[in-house]
Structure I
């Protein structure tokens with residue numbers, strides 16, 4: 001089920017959900033094949049504690065006076081320090097030059113012009129908990145007091161969000177520009193309860209393998225334009241079949257790639273509606289085969305799927321679509337107001353937009369699925385399920401900007417807390433700008 005339908009209260013699960021639950025139940029417990037594992041390894045210790053025998057020997061001698069024979073066994077243990085926030089006083093010294101001029105040391109980065117304040121490490125932790133770990137404000141206060149030994153107010157927590165959002169504003173502009181200049185980008189949207197009670201908005205997302213950008217708006221062309229990426233985007237758009245992505249107004253787009261994972265699910269729905277038909281399974285089999293071939297070709301560094309593997313699967317898919325069109329007749333009437341038999345719109349899309357369905361077959365730079373985008377918007381739903389509605393649209397957008405910054409930093413291998421601390425000290429991390437980036441891109445991160 002797409003993330004946009006997750007927040008409907010009391011919704012009866014679709015059969016597709018039940019099938020997925022059954023598939024998950026059939027898996028063996030524990031780490032799944034192919035997933036990266038984690039193991040503790042012996043390493044150079046940060047601290048060594050010596051432990052000597054104590055008490056008395058069987059002969060009655062005190063072991064404190066026994067001869068030390070060296071280390072018999074060693075054990076390493078990972079541990080964290082006891083929770084205790086430190087109070088650091090920054091004394092700015094004054095000095096007088098030989099010429100007589102006086103000078104006062106500058107405040108360190110992250111220290112505001114206030115007699116008492118909270119440091120950038122603790123502020124970064126607040127933003128990390130709120131935005132990245134989806135911890136509500138009240139629980140964030142309690143967690144910081146329990147773990148760090150510091151008592152903070154709700155107002156302070158909200159101020160950390162505003163500070164972080166302001167600090168990463170230039171980075172977010174740079175991220176959007178870099179996505180706009182990308183060869184391939186994925187787009188997705190999901191619902192978000194934000195603003196006055198009863199208000200539902202949409203979070204629009206644009207993603208590449210290196211960048212993420214999120215925007216709060218509506219599921220309208222106007223919001224898509226306000227997001228600021230699609231109007232100037234000249235690469236390949238990877239998305240679901242939502243009509244706004246295929247609008248004629250995006251004149252610079254080089255092409256589309258419909259998400260094959262969505263198509264496979266749609267063909268599964270068609271198979272349930274037409275249980276005796278062969279074409280739904282045939283189309284699914286061909287698409288899955290092409291996706292596997294694409295992954296193998298990309299892993300091998302090939303520019304495209306080898307023709308001897310690709311062409312038979314494409315023929316199988318096209319035959320399945322033609323068989324479905326002949327099997328499911330079209331109901332006469334206006335195209336946009338006449339409800340069709342289940343699967344008919346899907347078949348017409350695959351027939352009339354074959355290039356937009358199979359574009360990934362001609363180049364491994366184009367993704368066959370939009371999983372990157374779906375993973376990018378999934379945290380929005382997680383946060384909503386934990387914290388519920390956000391009362392301010394401006395605060396919601398601030399959270400989305402910070403999330404864009406965090407996700408992009410993580411895609412570049414950066415530690416989240418380190419990146420947030422850099423933002424809190426006024427020197428946010430900036431993604432590296434490719435050498436082929438358009439002129440003027442380097443100015444955004446300044």
Structure II
């Protein structure tokens with residue numbers, strides 16, 4: 001089947017080339033792609049240049065074993081995903097010189113993740129799959145088909161990311177799979193009727209794939225036995241210079257959105273869809289994340305930085321580019337593709353130095369950013385927003401890709417990319 005333009009490997013000829021004159025983009029190194037069988041019992045290492053899936057038991061939560069899956073695409077990208085919270089714990093990608101580093105924030109042990117996700121003072125959701133409802137539901141309630149459902153409030157008066165016992169706290173079942181895009185792992189969860197106050201028994205899956213196009217792909221699917229609302233995302237924090245290396249304020253960001261949804265003092269959308277033009281939320285052209293973050297613009301003051309839903313400029317229902325981030329120091333590029341109508345850009349405003357990350361360094365404000373693909377926050381209470389209602393007989397389906405590459409700023413000439421398969 002012929003790929004759409006958005007599904008092809010990174011070719012930022014116009015936007016990035018215009019930003020970095022005479023720079024050259026290169027996809028991650030191309031090597032022989034060979035699939036390996038998953039070895040039950042885990043822990044086997046196949047090397048960074050061979051595609052495959054391995055697993056290792058790392059402990060248990062609530063009496064259920066937790067496994068860590070390592071996905072390798074054979075072209076330089078390695079992703080680690082654990083069954084607790086269906087959480088991305090590590091993403092290893094090379095820089096322009098081929099030096100591989102982890103570019104996502106996290107914790108060194110399972111116990112650290114459990115402590116963070118169950119903390120009464122809140123959680124950072126590092127790398128977790130978020131549900132039933134990503135982002136906020138105002139007033140911790142919504143009405144569906146004339147029935148009002150009350151949810152636990154875990155963010156002031158609101159419900160955030162599905163509630164305190166959301167999907168990020170569950171141990172998912174997992175099965176290694178071979179997909180048309182590369183080796184992967186399918187994680188599944190059954191959320192019973194009334195879970196965190198939401199109606200309907202929900203059966204949900206997310207398949208993580210290390211693709212041949214140097215992306216970590218996430219394919220979400222869900223069905224329900226009663227009308228409900230649903231909004232799924234992943235909450236990975238990125239630092240393209242490398243996890244634990246400090247601020248992301250010098251990294252460049254472009255978001256394919258000419259509008260956003262302004263929020264009130266509780267970070268709930270007002271219902272307005274406002275233009276970004278003339279505001280510090282205008283990322284329609286590459287801009288350093290920190291260039292305007294300290295301006296006194298009311299929306300930045302409310303959120304302590306960026307924590308806003310952007311209304312993507314998209315047409316059709318297929319994968320489309322949502323955002324591109326570039327680290328000028330390492331040359332790493334992250335391109336986010338999605339089928340979703342919105343994306344939440346969060347600039348790590350509440351990282352306060354109290355958490356010790358994967359590499360043993362503390363995380364402070366602005367040490368990572370998220371690009372959470374989604375439907376809009378509080379959509380169940382905003383009839384003018386795209387609907388998040390899921391009914392029996394329907395299947396929720398959504399796809400997001402984190403696609404990686406590099407810009408070779410020291411090279412003249414045409415943009416290059418890895419071999420396509």
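Values in this text are rule-based calculations from the coordinates and carry no lab data. Quick caveat, the model's predicted, so the values are computed rather than measured. Cβ atoms are built from the backbone, for glycine too; each structure is taken alone.
For distance in nm of label points 7 Å out along Cα→Cβ at positions 74 and 338, the calculated result is 3.1, so let me know which of I, II that is.
Matching structure: II.
Which structure, out of I, II, was helix-only ellipticity at 222 nm (-39500 (n - 2.57) for each DSSP H run of 4 or more, over all residues; to 500) calculated from, if the result is -1000?
Derived from II, not from the others.
Suppose you compute Rg/Rh (Cα atoms, Kirkwood Rh) for every structure in I, II: which one lands on 1.08?
Matching structure: I.
Out of I, II, which has the highest value for Kirkwood radius over Cα pairs in Å, for residues 66-217 alone?
When Kirkwood radius over Cα pairs in Å, for residues 66-217 alone is computed for each of I, II, structure I gives the biggest number.
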